[in-house]
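Enquirer: Down below are the structures I want you to see.
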Structure P
Amino acid sequence: MITELLLLGVAGIFAVLWYLLRQKDSKQERDISKLYELHHADENKLHDFELEIARNHYPKNELDTRFAQLDATLKEGFKSLGADFKEMAKVLQDHLQQQHKRGG
């Protein structure tokens, strides 16, 4: 009879330990699920924030202004370069004509 009570007591202790561990596991599982939900929410917020930064970093009108300035600079630069080539060609032509007149 004492052996049966002892076995019953040990079984009861194991049942209580099993119950407490199961409760702890359930709480940890809920906490981990909440952490994952928070992580996904933060991840979505971060993605939205990155898109907003990209969208607002250079507004379209600012980009249009910058490209217009670049276009004007390039056009002026090529005009100036063309004028320099024309002047260089004229100087070279004059030089060659003077050498030809001198007899070469």
Structure Q
Amino acid sequence: MSDIVTRIRTRFDHAAAKKSLKEKYESKMIFGCNGGLFKSTPEMITFLNLYNNEDIVLLDLYDTPIKVNAADLKDEMQKRWYEQMNAWLVEWTELQKQR
């Protein structure tokens, strides 16, 4: 019986650690640009691909209109996305080994 309880606690801790990792790395996707705060997401990166080096107005996380250069913002978002997703994967892989 205690083996079952130990497994359940381990599984619960694993789920909590997974949620914690998600919150940790999602918060690292947020950055400032031209006085606004933006979050790097695949959808936003794809949207910015439509505008080649144009100045556009976007709403930031606080629904404030901010004028940004689409290419510069896309480059920063891609950089941040790849860095954080790779770091997240490394930590997730280590977490998987602890099962």
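Enquirer: If we compute mean count of other Cβ atoms within 10 Å over residues 22-29 for structures P, Q, which one ends up with the highest value?
Expert: The structure with the largest value is Q.
Enquirer: When you work out Kirkwood radius over Cα pairs in Å for each of the structures P, Q, which one comes out largest?
Expert: Going through P, Q one by one, Kirkwood radius over Cα pairs in Å is largest in P.
Enquirer: Can you tell which of P, Q yields -35500 when helix-only ellipticity at 222 nm (-39500 (n - 2.57) for each DSSP H run of 4 or more, over all residues; to 500) is derived from it?
Expert: P
Enquirer: Who wins on FRET efficiency 1/(1 + (r/R0)^6) of positions 30 and 86 (r between Cβ atoms, R0 = 30 Å, to 0.05) among P, Q, i.e. which is largest?
Expert: Of structures P, Q, the maximum of FRET efficiency 1/(1 + (r/R0)^6) of positions 30 and 86 (r between Cβ atoms, R0 = 30 Å, to 0.05) occurs in Q.
Bear in mind these aren't lab numbers, they're just calculated from the coordinates by the rules spelled out. Nothing here was measured: the structure is a model prediction, and the numbers come from that model. Cβ atoms are built from the backbone, for glycine too; each structure is taken alone.
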